[in-house]
Structure formats: structure tokens, C-alpha cells
1. Out of 1, 2, which one gives 1.3 for distance in nm of label points 7 Å out along Cα→Cβ at positions 200 and 216 as computed from the coordinates?
2. With FRET efficiency 1/(1 + (r/R0)^6) of positions 120 and 336 (r between Cβ atoms, R0 = 25 Å, to 0.05) coming out at 0.80, pick the structure among 1, 2 it was computed from.
3. 126 is what came out when volume of the Cα convex hull per residue in Å³, for residues 152-287 alone was calculated for one structure; which of 1, 2 is it?
4. Out of 1, 2, which structure matches 24.4 when mean count of other Cβ atoms within 10 Å over residues 168-175 is calculated?
5. Using distance in nm of label points 7 Å out along Cα→Cβ at positions 184 and 344 for the comparison, can you identify which of 1, 2 gives the largest number?
6. From which structure (1, 2) was helix-only ellipticity at 222 nm (-39500 (n - 2.57) for each DSSP H run of 4 or more, over all residues; to 500) calculated, if the value obtained is -10000?
7. Starting from the value 4.8: which structure in 1, 2 was distance in nm of label points 7 Å out along Cα→Cβ at positions 104 and 264 calculated from?
Structure 1
Amino acid sequence: MPTPAPQLNRRDFTKTTLLAGAAVAAGAATALGEAPRRIRTGVIGCGSVSGSYLPVLSKCPFVEVVSLCDIRPERARKRAEEFKVAHHYPHIDAMLAGEPFDFLITLTDMQEHEHLNRQGLEAGKHVWSEKPIANTLAAGQELLRLAQQKQKRLWGAPITVQSPQFAFMARTLAQGALGRVAAAHADYGHEGPNWSSFFYEKGGGSMPDLGVYNLTSLTGLLGPAKSVTAMLSIVTPERAITDKGQIKVTEEDNAMLLLDHGQGVISHVQSGFNYFNPHGHDGRGEQRHTITIVGSGGFLGLVGYDWAPQGVDLATHAQPKLERHAPDAEGYIWQQGAALAAECLVTGKELLVTPEQALHVLEIITAARASQATGQRIALASTFKWPLLS
């Protein structure tokens, strides 16, 4: 099949208008001799992930990082020195009472996101959260209600639906190039981090850390799931953690999920902390298909991981030889979500990333645990606006 003709879909429109809005804002400011508006931003959590976020934020013309926070004050101080941030704090209470800011970015241990996001919203801040937004669907929905009540924005990682590879796959599906879609598979895993214990403790696990990427991509491509059936296990019952020594693993480090998307479409997601990968934890050199979708008339395969995609292979009845599409990431990187959110706050344009989809993925994860505990298929109640291009 020849490459589908370019169309101005929702993602392209969003990207185009975001860039146009940025250009207009910057151009107007330049004409007036002023810098573009920058959102005063506070970042809580100065560990490993901040080392990926802060370089992006420091270069974003719509962000001014004014304060950092970490319960290990030395980490906040070091990051503040590294990125020339004037204020740093040892606790969120001190941060919220300190230098004024409008946008909170939460990069702490995943178990802490829920209460920190709540405090940020209650204090009248917009919030970007690393995954997950909350620990349960009910708590996450309450956060969204609070955001709406406060007239503030709430977003959550991951941003896999923003990539040009996702856009190509979604457009190809919408055009019917695969015929009657039947099934999909996705997997993501590595041997597990050793730099923190939270991955293996209650509220952690391979699903909210790794599977969340594939769940976001597949629900974005195939639509909200109606139910989930899962088998979870702990393959490695103890882990050696750098600053703690040996710990007991209490959350799944091996997960297999079956999702029913309705109309006969079934997808399978697997994730785990026991997966050897020749590319290591990073995985950016991955060249195999980590997401595949098959239908009566064609096959789609995402090359590389959805957080660092390399391209999309497509084969159809009309063009049975695999053909590579969308090889260019076009600037997409997984750690740019908060910067894109800040751009939205300035320009008023929207992302495909929504809190509703993030909460749907959170419900899938909690339902998978219920399925493992009961041996039953678990119906899902949440949904989000779909398709993601229109």
C-alpha cells in the first residue's frame, strides 16, 4: 500500500497550532521588545527523572523554573546549582509557602504523586504529574474534579500519543488500511532498576512504571478498554537496592494483560522487571516491533519503544512487503510533556494527552490486580474521548 496522503488530523492540527501560537506569541513579544510569557514553575522531586526533565524545561521559552523541592535537601540544592534555580526547599509545604509559582511538576516516587498533586491543586497550581496521577481511579477522578473546581489544569505522563509514529498508526487505522482490526500486542521490560525500592513496593510494580506506556498507546489507537483479564506474578522475590540493600518485592514484576476494546478487538500487553534487553535499561537502540496491530487486510508494527519510537512498518494485501514510515521523531521525546503543557497554558492550545485517558489507564492497572486476585474478568467504568484524531 502506498503511503497514505497527508491529512490535517487532530494531532497535526494541535502540533501546527501550538507551533504557530508559540511563533505568534514570541513574534508579538519581540515586536514589543518583550520576552514571551513564561509560566513560573516549581518542580518537586530532584532525583533521577529530574535529570531528564530539567534540561528540557530550562530550554523551554514558556517555562521559568523558580523553585525546586526534595525531601533530600542536598538533591534539591545540587539541582538548583546545576540549573541556576534561585530557590529550593526540603518539603512541599515550604515550597508552596515560599517563592510564588503557578505550575507544579511532580517527579517524585510514584506512591507520593496523589497527595502532592492534591496539595498543588488545592494551592491553586496547574499540575503536571509523572505517572501515575493517583493511586486509584476514585482518587484520580477526585483530583480532576478539584482541578475543574479550581479552574486549573491537570495532566499526566506518559505522552506516547504525541509522537509522529502514533499519529501515523492512528491515521492508518482510521483510514481502514488494516481492514477489520482484530488484535494487538505490546511489550516493554528490562531487568529492573536498582536505584530505588519504590518500584517494588506497594503502589509500584511493572505496570505503573512500564506497562503504562503500552496501555496508553493501545487505548489511544484502539479505543478505551471495556474489560481486563490479567495474570501477574513476582519472579524475583528479593531485590538489591543501592541505598537499602536487600528488599522484599511486594508488587508484580511480571504482568500479562488482555484487554477487550469492544467490537471483537482484543489486545495483549506484557511488562516486567525480568526482561533481558541487549540495549539495556535505556532501550533507545531497540529495532524490533514492540507494538503490533493486525487486521484482516494489514499489519502495523511500531519499531522501537513507544517512548522512543524509530518508525512504523506497514504491510497490506496491496503492498505485502513491509514498508517503513514515520522514521523521524520530529523532536518528540518522552520527557517533554511538562514543557508542552506549559506551552498550552501560554497559547491556549490543547494536547492529545488528557487526564481522562491517564485515569482510564490507571483503572486498567488496578483492575488487572483485581483480576489476578479473583481470577475473573473485570469490567471497566472509565472512558475518554476517542478517537484521538478527528
Structure 2
Amino acid sequence: MDSIGEVPNPPTDPELADEVVAAVRRFVEAEVVPAVGELDAADRYPDELVAGLLRLGLFGATIGEAYGGIGLDTVTYARVVEELSVGWMSLAGVVNSHLIVATLIATHGTDEQRQRWLPRLASGEVRAALSLSEPDAGSDARALRCVARPDGEEYVIDGTKMWVTNGERAGLVALAAKAPEGITCFLVDKQPGPRCGGITVTRHVDKLGYRGVETVEMVYESHRVPAEAVLGGTGEGGGLGRGLPFVLGALELGRVNVAARAVGLARAAFETAVVYAGRRQTFGVPIARHQAVAFKLADMATRVEAARLLVRSAAERIDRGGRADVEAGMAKLFASEAAMTNTEEAMRVLGGYGYTTDSPVERYYRDAPLLVIGEGTNEIQRIVIARRLLERYGAGS
């Protein structure tokens, strides 16, 4: 199976879904909003807030109940991500890579790999990181230089990986590397920390936004892993040489996450702007009464709703068991651009106040650009969408 959507995902009970989303909303209002300004300014990892994610069970959000997870469908998961991102987009990034790896294992792993890893991922005992990109291989994933050389019953891994979210704190890394059979995904067991065996976290990347979450460069120097670390096993029909389609399929869930983050960010920008516009007065009336501002608010609200519907469409496609590359790409493309526009418009509505750290709008404005880049740039999304549409309609051949 090359896509996470090939197996239907049973819908979450509506009452449970609403309870989970409401619990996340309460957590955001009570714990995230009061702390985010200081954490973002200091670029400090939010240990206390991550403990809150653990209490809510969100490290097991999409992992099946049989393995100790909540087993949320993708639609409900997207709602959870939106609520987290209204408070602080970075928190959604803490769980994103983790759950992509869990999805990889659930979809393509051997029985032993599922039994070994999924319960520990669901409980948060082990944090997971996805490692695909390299300094010279981002959108062109086939240009990977990281190699895995077989040596008896082991593989020896050498190479440099870039933009690894949760890399230092991870106890498991799903690593894409070139084996003799082709690009293969390895489940690399490691101890959290800057060094483990032949793995070294060589630097933490300082970022414009998306702060508080570690983004690191990792170097592998003659790091050995057992053959059992190959995702899907090494036997016939296993994972050797199939790592790239495995990872790209799982990234459909990642793109839904990024799109849902964008909805949350666009919504936060709108809500901040509309409250301010109702309170701030010029020429004797609230600025929301001026047509120039009112039109901005109308457009901002429309973008949020349209983006949310596209995210839901992509999530439903995954849950029905269909390939969602087009739908997830569309959702990610539109929602991230909506977040970019809404954060800028919110700054225009708030004026000078929006440009200061007294307002969360400046943080929204810094966070938004990541969304047009992460999980595949929007330029790549347009290429994928166009290519798949041409295939669907039998055009362009």
C-alpha cells in the first residue's frame, strides 16, 4: 500500500469528537494563551504545554485504540489541530511528525514493528521524528544523498539530514536513505539527546517563526541499525526500495495537519482583528463600521470558512479510503495562502498596534510563511495538483 488512504478509517463517534475538540479548546484558553507570548519570545521548548498534550492523549490522536491511542478519524484530528493552532501553531508541529511516523508504521509496518512501536508512541513514552529532507534535497526527494549500506545483518547509515522537527527529543526517527534497492525508510531507534551512537544533532536552526519547537540538523556517521529497522521488513513485498512512496503517502496526513494549522492561524488573525475593530474608534464610530475595514473582515471570515471546508474534504477523502494527494494539496495550498493573507490583513486592521509585541498579530505574521513551505512548497502543490488532475481527466497526454 502506497497511500494512507487505501484503508477506510471508521468515523469517530460525534459525541466523542466534540468532547475531544472541546477539551483541546479549554486547554488552549487556560494554558496556552497565557504562556505563548513568553515562550515564543524566548524560543523555549514548551515542556509544560507538551505535558498537557500528553494528558489529552494527543500523541495517540490517530493511533488505533487497539494500540492504546484515541483512534480519531482524520476529520476530527483536523479539528483538533485547528484549535491548537488558534492558540499556538507550534504545538500542532509537536504532534505532526510524531503522528506521520505512527501512520507509516500502522500502514506499512510489520506486525512486530506495530506491536513494538505504536503503543509507546500512543502513550508518548517515545516521541517520533520524520527525517526526509537534506541540505540539497527538499522538494526533489529523489536527490537524497544519505546512504544505508548493508553489512551482514545490519545497515550502516551515513549522511546529513535537515529540518528535522523533534529530532533531538525523539526516541524514534523514520529516516529515508538510499539502500542498494532504492530509497528505503528505516525506523531508527535512538536515545533522546544531542548524541546517540553515530547520530549527532549538529545544530538547532533559528527561525523567523514557528518558535519553541526544535528544528535541527542531524548527521549520521557510520550509524548501525539492524535489518529489522527497515519499515515493512526486508522480505518479498517488504519495504526495501519503497521508502519514498511510503513517506509521500503518509505526508497526505501531514498536509492535512499543515492545512488545519493554517485554518487555525487564519481564524486567530480574523478573531483578533474583528474584536479590535469593534473596540477601536475613529471619527466617532468603531472602525468596523468603516467600509474599508468591514470589507477586510468579510473577506477574512470567508477565507477561514473556505479553507476549513477544503481541509474537511481532504480529511473525508482519507477517511473513506481514497488517495488524497489532490485534495490534501488543494487544502494545504489554499489554507496556507489564506493564513498569509489574513495575518497581513489583521496587521493592517490593527495598524501600529499590530506591529508590536503587545499584540499576537506580529507572531501570526511570522508563523504564517512556514505554512506555504512546510510539507511541500505551494509551488510543488500546484505541480502535483495539476499533474493528478490531468491524469484523472485523461488530458495532456
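Values quoted throughout were computed directly from the atomic coordinates according to the rules given, and no laboratory measurement underlies them. Bear in mind that the values here come from a model prediction, so they are computed numbers and not experimental data. Cβ atoms are built from the backbone, for glycine too; each structure is taken alone.
1. Label of the originating structure: 2.
2. Checking each candidate, the match is 1.
3. For volume of the Cα convex hull per residue in Å³, for residues 152-287 alone, the value 126 is produced by structure 2.
4. Only structure 2 yields this read-out.
5. Looking at the calculated values, the largest one is 2.
6. It was calculated from structure 1.
7. Comparing all candidates, it corresponds to 1.
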